[in-house]
Each structure stands twice: as structure tokens, then as C-alpha cells.
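Several structures are given next for inspection.
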Structure I
Amino acid sequence: TNDTWNITHTEVDSAYGGQGIAKKLVESVIQNANIRNKKLEATCSYAKKLI
């Protein structure tokens, strides 16, 4: 099994920019990783800031 998840890219349609959707998306991945006892890393520069 793979115990590490990697967020490689985070993108939200420009029509929805500035609404905090990308942040909510990354926070949801963080929460799900914690629930499933997965390690989390990011090659996505935006996600790195939140992890």
C-alpha cells in the first residue's frame, strides 16, 4: 500500500477565483489524509504553503 499522498497540482477555474476554493480543496485533502493515516507531501507550490 502507498502510505504517502502527493498533491501535485491545485487549480480552480478563473471564474471562481478569490473565493477560497483552492484552500478548501487542499484542506479537504489534508483532513482525508489524516483520517486515513496517510502521510502528505506536495509538489504543488500552493499546497506546500498549507501543509
Structure II
Amino acid sequence: YDIPIGKGHMYIKKDGTIYTFCTHKCRVATLVQKRNPRKVRWTALYGKE
């Protein structure tokens, strides 16, 4: 899943891990609510193990 240039948000953790999010909804679900992307239907990783 590609995010167009100039869109989305980039988040870099203190350990150097880079996260790229397409929307605020994706960022909050991953970082704040700590949801597993494999269990959320609207993510690209849904159903993959």
C-alpha cells in the first residue's frame, strides 16, 4: 500500500523505528490505542500472519 508523496504522517520512535501513517485514524489506532493491525479490518495487514 503506497502513500502518495506529500500525504500522511511519519512517526519515528526513539529506537529509530519509522512508522508511516496514511491518516490520523491509523496513527491513533496503532500508537495510542495499541491495536494490532492484523486484527483491524480496514488495515492493509488484516488477515495476514
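The numbers here are math on the coordinates, done by the rules we state, and not lab data. These figures come from a predicted structure and were not determined experimentally. Cβ atoms are built from the backbone, for glycine too; each structure is taken alone.
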Can you tell which of I, II yields -1000 when helix-only ellipticity at 222 nm (-39500 (n - 2.57) for each DSSP H run of 4 or more, over all residues; to 500) is derived from it? II
Test item: mean count of other Cβ atoms within 10 Å over residues 5-12 calculated as 13.8, pick one of I, II: I
Identify the structure, out of I, II, from whose coordinates relative contact order in percent (Cα under 8 Å, 6 or more apart) was calculated to give 22. II
Label whose coordinates, when Cα extents along the principal axes in Å is calculated, return 27, 25, 19 (choices I, II): II
